[in-house]
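Derivation of every value follows stated rules applied to the coordinates shown; laboratory data play no part. The structure presented is a predicted model; accordingly, all values stated were derived computationally and were not measured. Cβ atoms are built from the backbone, for glycine too; each structure is taken alone.
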Structure I
Amino acid sequence: MQNKSYSYPLNPEWSTQEMETVIAMLRAVEDAYEVGIKRDEVLKRYRAFKQIVNSKAEEKQIGREFEKESGYVLYQVVKQAQDSSAKTIKMAGD
């Protein structure tokens with residue numbers, strides 16, 4: 001299991017609601033690596049996430065920062081959820 005003492009990459013200009021939405025997406029990424037998560041839930045959280053982080057550059061930046069902190073890859077989870085027809089997304093561990 002990964003070290004849980006990391007911080008989420010958040011923009012201080014976001015509202016509390018926006019921060020909660022971004023954190024929900026990043027928690028979905030954690031779940032995908034740690035315990036598995038329903039594919040539909042990943043896609044739902046990603047759609048909400050994209051309402052706040054609508055530029056590809058900002059999404060990549062958040063993904064890089066989160067990967068550096070946690071070891072989990074936002075892009076890989078979203079890609080697997082989009083490309084898979086499985087009901088549950090479970091990423092392979094290290």
Structure II
Amino acid sequence: FVPIILLSLIAAGLGYLLAYPVVRSAFAGIRVCVCVLILNAVLRLWKKSILDKKTLAIFAVIFLLSVFGDLLPIGVSPAVYVVAAAAAGIALKRPEGGR
């Protein structure tokens with residue numbers, strides 16, 4: 001309950017602070033920094049995750065579905081993409097000579 005009150009107070013105060021151009025400019029710089037940090041994390045994950053043509057194919061399909069998902073007649077939750085990618089990984093990456 002206490003975190004909700006604290007977040008509400010911070011959000012209320014933030015609205016007043018955003019009236020100052022310096023604060024708006026600072027948040028614009030922070031947004032750019034966050035984008036760079038996310039890109040850096042994606043590149044590190046890419047090196048560890050895209051290992052062969054099968055994992056690249058899983059990536060491509062899930063990426064296209066998530067980017068163009070708005071064109072589908074029904075809305076698809078990102079959780080469905082995660083489960084589908086996991087199922088595809090299990091189906092396509094069976095160990096050779098194993099079960």
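For Cα Rg over 2.2 N^0.38 Å, which of I, II scores largest? Mind dumping the intermediate values first?
Values: I: 1.01; II: 1.64.
Result for Cα Rg over 2.2 N^0.38 Å over I, II: largest is II.
Which of I, II yields -26000 for helix-only ellipticity at 222 nm (-39500 (n - 2.57) for each DSSP H run of 4 or more, over all residues; to 500), as computed? Answer by label: II. In terms of distance in nm of label points 7 Å out along Cα→Cβ at positions 35 and 51, the structure with the greatest value among I, II is II. Each of structures I, II was scored by distance in nm of label points 7 Å out along Cα→Cβ at positions 19 and 83; the highest score is held by II.
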